[in-house]
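Read the figures in this text as sums done on the coordinates, not as results from a lab. What you see is a predicted model, and the numbers here were worked out from it, not measured in a lab. Cβ atoms are built from the backbone, for glycine too; each structure is taken alone.
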Structure P
Amino acid sequence: MTPKAFIEERLSQLRALENAPLPAAEERTDAIMKALMSKKFRKYATPESHQKRMRSVIERHVRAGTPIKFLWPFGAYKLWRFEEAPEPDWAELFTLMYLTRWLNPVAAMHKPGVHLNFSSDEVIVERLNNIPANDTDKYAEVFSALFAFLRPYAPENLTYSLTPMRSHYEDGDFEAQLAEQIKRDQAEYEGGYPKLTEAKLRKMELNVRIKPGQTDDPLWREKNALIHDAYIHLTNKYLCEPDTVGVFSTPLNLDNFIAVGTTKTSIVRYWVGVGALLKREDSLIETILSPSQLEKTLCEEEPISLEGLSGKNFHKIRIVGG
């Protein structure tokens, strides 16, 4: 099977359960929870407290007859290290297809629908990672275009949106509130800065595009971590709204989140990875490669064209294995 035929077949399957029989009303919450907790998608155990919170959200929407809301927070940029930057590539499309498959049975059982919102951190990306606003604007444009591309394939009652974190603030309020949060955090940290763990340092090394003179400041890493953590402390409240189920690739320390990965074969975050097709005997499967995996993986590239799919990164695709 060619890459084009494989992806078209996978797209055609996104509505597979659209006409499935509805469970009885009193059984609907249980049936939806069972679908969301399926080990076909879930990559990690979900704590009981998270499941309880998820159930209450679902039950509320089932009773009210309103769309069930899901939220995925992310950087909304493409890692500058990739030639694909600044635009989305197959990693973003494959993740959207994967999440659509995961939510397909929920949409089939809950006719008011499902809404999947992507919460964008672009308001802080330039300050933390030195990625210019023009790049994050372009990323958002192409990412949103993927929603339109998927529209003919996805269940009719499943919708997508991209919401910038900045939209929660009036003009100037974000900067003022962030400055106050930084002051509060500094007062709590010994020495005024958060501890630089190995995980934080690795993430910083991966994401930050060093500016001339930036490393002349011996505390640049600590200052970067301080801003990052203050941003998280300030904005996490918007990820924990009582009527929303949070979704991410790996576990987050927020009690309304479930971790499902990004494809069947990957937990790599799509904005800091690149999409590829993995050959398995006579078949193919979607995957996402991290920068370190990409360095160690022998890939071929094949030309490809799908009607309605635009952007500079969708004219060829990496193939892994043979």
Structure Q
Amino acid sequence: MKRRQFITAAGALGLFPGLSFGQGKTAKYADMHAHLMRRQGISRAQLARHGIVLVAEKVIPDGPLIRRLGNRLGVERDARPGEMRRSFEVQFERLRAAIEQQALPCIDSLAALDKALQEGIPAVVLASEGADFLEGDLGYLERMRAVGLVHLQLVHYRISDVGDISTEEPRHGGLTAFGKDVVRACNRLGILADVAHCTSAGVEQAIELSMKPIVYSHGHVLANAPAAAQGGVAARAIHLPLAKRMAEKGGVVGIWPLGSQYATREVYADALLRTADAVGPMHVGIGSDLNGLPSTVLPTHEEFAEVAELLAKRGLSGAQVEGIMGGNYIRVLREAMKP
């Protein structure tokens, strides 16, 4: 399907109900990857003021183990039995309590997504940055889906029983057999699979295994193949041929606003445009990694409106801006949750 035909069909099918992008105070945006709970917490009023209709808030199961190791982040010890599970549960319950306290919708079904979009109420996607909390138990993933987990990043900063990570020399050749089962389970349970932090081998395996679109929620695209030896930022990239393959299967590539890469929001908007040119504007989104980056050109959600204006000034259509600023993520989340 050609891009113009896709956008027309998307509007006809109501893939973005209740959204109006690029129109000042009525604009609505979606963030594919954030850590609001790490600092300011989640505020319904603040999300609404900044035009955020949907934010994927990720807990970090391996967070207690992460340290700066030279010029990169990593873990300096093995996780103790049950440690990742306990870390996940504490953070997940804290997140659910914060959402409830703020009377924010939790997007755990297509009906909940449609209701939030129609009403224009900011909503939260419960997500995890790393699937190592499963500790080999797919049944636990099913239980977590039942209480609202709908976005699962496969790996983070630990090489685990799920697979290799982009910033360490590989041990498994990508995803493990269990990691591949996790991708299949995500498809079956209605969970969006996320390959950020995966090695190129892991990304490729997930793309080929998944029967539904997947995302690379936050990072950047490189024409040359990334490798752990290149260092943290370069290693974290998705290889352009894989980004294109992901797009061909309906997925979305999230570009982070890392300050060491993009000196200004104008430069960041140019990176979004380059990615849109490479994989198609309906396959690009924003993963702010808010409170997770050492420096950023999007220090709050308030700056999303400026990015939308910059994209429009650079010649993108209203529908294309709508997609990059959130509609594309909403579409792929919807596809993931479909029975």
Consider the structures P, Q: one of them gives 1.00 for FRET efficiency 1/(1 + (r/R0)^6) of positions 146 and 306 (r between Cβ atoms, R0 = 25 Å, to 0.05) as calculated from the coordinates. Say which. P
Comparing mean count of other Cβ atoms within 10 Å over residues 218-225 across structures P, Q, the largest value goes to Q
The value 2.2 for distance in nm of label points 7 Å out along Cα→Cβ at positions 138 and 178 was derived from one model only; which of P, Q is it? P
Origin of the derived value 28, 12, 10 (semi-axes √(5λ) of the Cα gyration tensor in Å, for residues 90-161 alone; candidates P, Q): P
Give the label, chosen from P, Q, of the structure having the highest value of FRET efficiency 1/(1 + (r/R0)^6) of positions 58 and 234 (r between Cβ atoms, R0 = 25 Å, to 0.05). Q
If you work out relative contact order in percent (Cα under 8 Å, 6 or more apart) for P, Q, which one comes out largest? P
Re semi-axes √(5λ) of the Cα gyration tensor in Å: value 33, 27, 17 computed from one entry in P, Q; matching entry is structure P
Re distance in nm of label points 7 Å out along Cα→Cβ at positions 42 and 170: value 3.5 computed from one entry in P, Q; matching entry is structure Q
